[in-house]
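So, here come the structures, one by one.
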Structure P
Amino acid sequence: MKYALLLLTLSTTLLSCSKNDAAKKDALTTGTWKLTGGVTDYNKDGVYEEDYYAILAGCEKDNIYTFQADGNEIMDEGPTKCIDSNPQTRTSTWSFKNNQKELQWGASTYQIEALTSTTLRLKGTASYNIIYTVNIKRTFTKQ
């Protein structure tokens with residue numbers, strides 16, 4: 001009886017984990033996303049001093065991101081391209097890391113602060129002038 005109860009508990013735990021994993025993947029890969037917020041912590045003290053989203057050009061704010069279930073990501077320039085000669089779409093890759101607590105997106109790794117059916121909030125670093133890095137948070141909203 002003890003073994004049956006242990007087996008039932010383990011199988012329930014494993015099933016709930018895989019359902020949760022699938023739910024996160026479905027939340028990310030269903031629909032499209034737009035960047036709707038971003039802040040910067042220049043001195044990495046945990047205080048985000050600048051709302052960088054507020055100073056982005058409209059051509060950057062209208063980009064559409066699609067995370068595909070096969071691990072590819074497509075960024076569409078949206079209705080307004082910043083540079084006319086750039087392609088309308090670019091592709092990258094994505095994957096979950098660290099038990100779905102992190103998102104590897106192209107060459108960058110972000111901590112996932114929130115991933116729901118409507119919101120994706122990421123925390124990570126950005127490089128400036130190759131050697132200078134800052135902490136950033138990026139918020140995306142499902143379209």
Structure Q
Amino acid sequence: MLLLIPSSFAQDDAAVTNAELEKYAIAMDSIETLKTHLIATITDMVENNTKVSASRYNELSRIVDDSTKLVEASATADEINAIKEIVAKKQEETNKINEIFQSLAKDYIGAATYNKVRKALGADAELKSKYDAMMAKFKEQEESENN
């Protein structure tokens with residue numbers, strides 16, 4: 001009987017608290033919001049670009065670093081420059097999101113707690129359900145604020 005007590009305490013220490021889960025969810029929601037904003041920004045840059053059409057962007061963005069393929073695709077200098085500008089903006093904003101993510105994980109949640117919650121979400125269906133409900137609530141709040 002005494003042998004079971006320490007292991008049950010150890011499991012309790014490893015359990016994710018509601019406060020930890022909420023911090024994690026807030027951080028992940030923030031990152032998702034930033035990603036959504038980035039997608040909207042890039043989409044807008046592509047759709048409103050006067051030098052390259054959206055379909056041409058999709059075709060050429062995959063080969064923009066391969067000069068031989070660009071020549072084969074008859075890419076113009078204006079198209080290449082427009083694509084490189086969009087790709088640079090995307091990379092710049094992605095780097096910012098990654099920095100914010102690292103800061104949130106390390107400074108807001110705490111690296112150990114972040115890893116604990118992330119791992120627990122993969123192993124605990126009930127915890128994952130609570131997390132999904134939190135994320136849905138955040139999304140609902142954001143949508144009502146935007147309307």
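Readers should treat all values here as calculations from the given coordinates under stated rules, not as data from a laboratory. Since the model is a prediction, treat every value here as computed from it, not as a measurement. Cβ atoms are built from the backbone, for glycine too; each structure is taken alone.
Going by Rg/Rh (Cα atoms, Kirkwood Rh), which of structures P, Q comes out largest?
Q
With relative contact order in percent (Cα under 8 Å, 6 or more apart) derived from the coordinates and found to be 24, which of P, Q does the value describe?
Computing relative contact order in percent (Cα under 8 Å, 6 or more apart) on every structure in P, Q gives 24 only for P.
On distance in nm of label points 7 Å out along Cα→Cβ at positions 30 and 62, which of the structures labelled P, Q is highest?
If we compare distance in nm of label points 7 Å out along Cα→Cβ at positions 30 and 62 over P, Q, the biggest value is for Q.
Determine which structure produced the value -7500 for helix-only ellipticity at 222 nm (-39500 (n - 2.57) for each DSSP H run of 4 or more, over all residues; to 500), calculated from the coordinates; the candidates are P, Q.
Computing helix-only ellipticity at 222 nm (-39500 (n - 2.57) for each DSSP H run of 4 or more, over all residues; to 500) on every structure in P, Q gives -7500 only for P.
Using the calculated result 19.0 for mean count of other Cβ atoms within 10 Å over residues 22-29, pick out the matching structure from P, Q.
It was calculated from structure Q.
To which of P, Q does the computed value 10.8 (mean count of other Cβ atoms within 10 Å over residues 78-85) belong?
P
Determine which structure produced the value 2.1 for distance in nm of label points 7 Å out along Cα→Cβ at positions 46 and 102, calculated from the coordinates; the candidates are P, Q.
This figure was derived from P.
Taking FRET efficiency 1/(1 + (r/R0)^6) of positions 38 and 86 (r between Cβ atoms, R0 = 25 Å, to 0.05) as the criterion, which structure among P, Q has the greatest value?
Structure Q comes out on top.
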